[in-house]
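Listed next: structures, encoded as structure tokens.
Each value in this text was obtained by applying a stated rule to the coordinates, not by laboratory testing. Quick caveat: nothing in here was measured; it's all calculated off a predicted structure. Cβ atoms are built from the backbone, for glycine too; each structure is taken alone.
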Structure P
Amino acid sequence: MKIKGLIVQARIEFVKDYFGEEAWNRVRESMSEEDRKILDGTIVAGIWYPFEFGERLDKAIVEVLGDGDEKVFEEIGVKSAKRSLLKVHSSFIREGEPQAFMKKANMIYKFYYDTGYREYEETGPTSGVITTYDAETFSAADCLTVIGWYKEGLRMCGARNIRAYEDECRAKGGSCCRYRFKWDM
């Protein structure tokens, strides 16, 4: 499985913006020589990178900056959403229509991952469930970025008081990754 460079860019940008250039250098230095070569090149938003590379970057961020707390990845998801939904994927946002945004989950998924698929089920006027199936690789950190990304997208559509939690996670032994969302308008 592969991920788009946009995901890698968002992580690098997040670390630099919230922790500084020196922190980014510490994360980078904690990675293998092979991974540093990738990071030292130009990370292109539309190019596919190995999921495992992204997973190693996630692990380095948690270890170096998060004191082992993976919650930092929800904030990375927020940063990634702001970066993509205000620019390249702005057509996904429709003010006052969070459900319309959420119903595009499978289409959105295909922009970021090359295997598997994502479904959305509306469970009420201001709630729904996103489920990811058949991804070849997965990680708890990636699931947290997904939650942060969709929470920010909902906020950009006008939703307030957004709550989200993961019902099931393949990285924790589940058969899929399932996220429940509720919000107020």
Structure Q
Amino acid sequence: MPIEKKKTKKLTKTQTYILYFFLFAFLGWCMETIYGFIVLGHFTKRGFLYGPLCPIYGYGALILIVFLGKYRNQSFKLFVYSAVIFSVFEYLASYVLEVLFHSYWWDYTNDFFNLNGRISIFYSLAWGIIAIIFVGHLYPFFKKKVNLVLSKIPYKIKIFLLHIVCIIFIVDTILSCVRYLNV
């Protein structure tokens, strides 16, 4: 009699997207931290939250995965759509953060061809290039690795950990908002 392979229940699409949000928000924080260390020569706290997450990267990854991934084989469209969408996204995020917290997390005032210091042509073009790299290479790589890891974890543990991370994120967001509202 053949031995049956035990199947692990999979996360729903929404749960998987939440997982990717946290993964890429963390990787974005790592990237920002390394960039800050290289530019400044020492560790600096990056991002809005207390914890090691930059949510803007998590949201950006989800936009690419959910809405722009279909242009994976159409590099020019992916580049243009990403440059435009992420420039608008970056502008709106900067504006909302300034209005709510009277603070700036980035300032492109001294960059060539910027709009109110919130976005610049350099970063708009960078978002297009990053989108092509992310959709074509990074996301497929991480998707394969995440699926491999998830296949080895029991469903109840996956759900428990996902809930814990969500709760920590919500608490961190609330505490961070309170901190910046009181400054």
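Work out which structure the value 1.8 belongs to, where distance in nm of label points 7 Å out along Cα→Cβ at positions 67 and 99 was derived from one of P, Q. Don't jump to the answer; show the numbers that get you there.
Values: P: 4.3; Q: 1.8.
Going through each structure in turn, the value belongs to Q.
Thinking of P, Q, which structure, once Rg and Dmax of the Cα atoms in Å is computed, gives back 18.6, 72? Intermediate results must be reported in sequence, preceding the final value.
On the way: P: 15.9, 50; Q: 18.6, 72.
Here the read-out was taken from Q.
Comparing structures P, Q by mean count of other Cβ atoms within 10 Å over residues 19-26, which one has the largest value? Don't jump to the answer; show the numbers that get you there.
Values: P: 13.8; Q: 20.1.
Largest calculated value belongs to Q.
From P, Q, which structure was helix-only ellipticity at 222 nm (-39500 (n - 2.57) for each DSSP H run of 4 or more, over all residues; to 500) = -21500 calculated on?
Numbers: P: -15000; Q: -21500.
Clearly, the read-out refers to Q.
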